[in-house]
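For reference, the structures are reproduced in the following blocks.
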Structure P
Amino acid sequence: MRTLYRSIGFALAASLLPIAPVVIATPAAYANTEDQKMTTQEQQVVDLLKAIETGAAEPVGVINADSYTQHNLAVADGLAGFGAALAALPPGSAKVDTVRVFQDGDFVFAHTDYNFFGPKIGFDIFRFKDGKIVEHWDNLQQTAGPNPSGHTMIDGPAVVADIEQTEANKTLVRAFVDDILVKGRMEKLTGYFDGDNYLQHNPQIGDGLSGLGAALKAMAANGIAMKYDTIHQVLGKGNFVLTVSEGTFAGAPTSFYDLFRVENGKISEHWDTIETIPAKAEWKNQNGKFGF
């Protein structure tokens, strides 16, 4: 494949994607929404992810060519590693539809429907420094569902509300994950929800606390345990909060990314991806899955 970065002067050892015109991508939820315009860096992330599909060269210029730390353990470090991963894609196979994108300080996080070596749902986190992307984390799960309530892994609201409540909502969600998922204080569970009003996008779980309870009962019956050990990061914008956690699922080391929507001080909706962390011998970089 021809080198994607020739037009922007990057010298890479790997051959990447063919150069294509710039395509400005906008998540559907933000189209024609005057009061919900994306920030510059949110737009840059959406365009960068879309370039995986289109081969557009210009959006890749937002990556710092001299300092880019990669936490996807299947991808080698640096810009060359990113390029090599794209070069391995079958021609014309990639599809990218970013549905949600949010900025929290130097971090931008996105929720995307991918066809990237097969259909996947992914969360990506990018850290900016001096206007350039210098670090990337992600969590990918094979697309599944719809769930017992008919929801997909990515549908539902996407437009931010309650910007002034960002820090309060981050505090609420962190407390929920710590109390319930890390420490197992199930007696506190109902305090985080408005009765059974809870929309669920996990492909195996139905709506409401009743759906969650049924799923946990089924997992226990099948000898499947899910355990959260450490919260590594909490990012948010308005009523949307993303947590990045580490633990185990069915005994395997696992990375959990959970996106929550908060309404009136209660958790009202949830999306997630669950990814097994490979053995260290399989890592293509030594930066680790987390390292915030």
Structure Q
Amino acid sequence: MKHLIPIDENLPNFFLVLGENGGTYPYSHSLLVKTNEKKAILFDSGFGHDRVRKVLTELKITKVFLSHWHEDHISGNFLLRKEQAKFYSHPLDARLLNDISQFQTFYDTVGSSMEDFFQEIIISMNLENLTEIDEVIDNQMIEIGDTLTIKVIHTPGHSAGHCCYYEPNLHLVFLADIDLSGLGPWYGCLDSNLEDFIESIKRLMQIDIEYAISSHKGIFISSKEIKRQLLKFLNIIDLRDNKILEELSEDKPRSIEDLIGKGIIYRNYKQMKEYLFIAERQMISKHLLQLVKRELILKNQDKFLLA
């Protein structure tokens, strides 16, 4: 299968599953690990329905480890469930996987101009409630076959239950949406948390990682390069803080609405502008909260000033 890319010649059973459209939304890359010639385990399922079907013609997927609840990472679940795959998720995200009607609430799109659009996405992706999930917790060790062990690393921030999955003997990690993209960390949902995201990235920087698989950027190899990319990714948060501080003054209070659309999070707003504004509002509000805690800015009712 041409969309299965070997991670490294020293890891013959590990493959990046290329998502359609280069792994950009509404798709993502996945990690597939063969446990024998006919069976495999999968990390996320959002690489495209046709590609999921092709994988299933050649391999029996026995287990699916979900990194988090977002639709671009779970869209193949309905096909895998038909094949009786067993699903795993952190309980904080399992609650949404159990009930996809909550998605719009957590995206803050209920009652907005984007509500109908998101409902169409949910329908087009064939998303359905996933009621049978084995819950995983931080530092849990899961044995896969005779030699493979997966360690769960709870990395909240992008979502409350976001998890990375680490193979400690091979020093390989599925980063999911700690994706090392140029956009930087994304925390635009109601269950996202900026402080947690920072700590999750720092935690990963302390782990010996030689192979990292990003859901949207693909494969990264070598400990030095991966740590460099993680630091670069983390520093984008500081850059956003600085952009916010540059927009504020000591004498003219500004609201969150005054800061949206100024390029603090997104570079352009040509596509899905209405939703980008919703997500940016969520993310900027989290920055403002932290800047107030750090006493760099002051809150005056619903507006903000430099301290």
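What follows draws every value from the coordinates through simple rules; no lab data is involved. Values in this document were obtained by computation on a predicted structure and should not be read as measured data. Cβ atoms are built from the backbone, for glycine too; each structure is taken alone.
Just checking, which of P, Q has the largest value of FRET efficiency 1/(1 + (r/R0)^6) of positions 131 and 187 (r between Cβ atoms, R0 = 41 Å, to 0.05)?
Q
Determine which structure produced the value 0.80 for FRET efficiency 1/(1 + (r/R0)^6) of positions 195 and 275 (r between Cβ atoms, R0 = 30 Å, to 0.05), calculated from the coordinates; the candidates are P, Q.
Q
One of P, Q was used to compute FRET efficiency 1/(1 + (r/R0)^6) of positions 227 and 251 (r between Cβ atoms, R0 = 41 Å, to 0.05), and the result was 1.00. Which label is that?
Only one of P, Q returns 1.00 for FRET efficiency 1/(1 + (r/R0)^6) of positions 227 and 251 (r between Cβ atoms, R0 = 41 Å, to 0.05), namely P.
If helix-only ellipticity at 222 nm (-39500 (n - 2.57) for each DSSP H run of 4 or more, over all residues; to 500) comes out at -10000 when worked out from the coordinates, which of P, Q was used?
Computing helix-only ellipticity at 222 nm (-39500 (n - 2.57) for each DSSP H run of 4 or more, over all residues; to 500) on every structure in P, Q gives -10000 only for Q.
On distance in nm of label points 7 Å out along Cα→Cβ at positions 51 and 147, which of the structures labelled P, Q is highest?
Greatest value across P, Q: structure P.
Upon calculation of log10 I(q)/I(0) by the Debye sum over Cα atoms at q = 0.16 Å⁻¹, for residues 163-218 alone from the atomic coordinates, which of the structures P, Q produces -0.49?
Q
Taking relative contact order in percent (Cα under 8 Å, 6 or more apart) as the criterion, which structure among P, Q has the greatest value?
P
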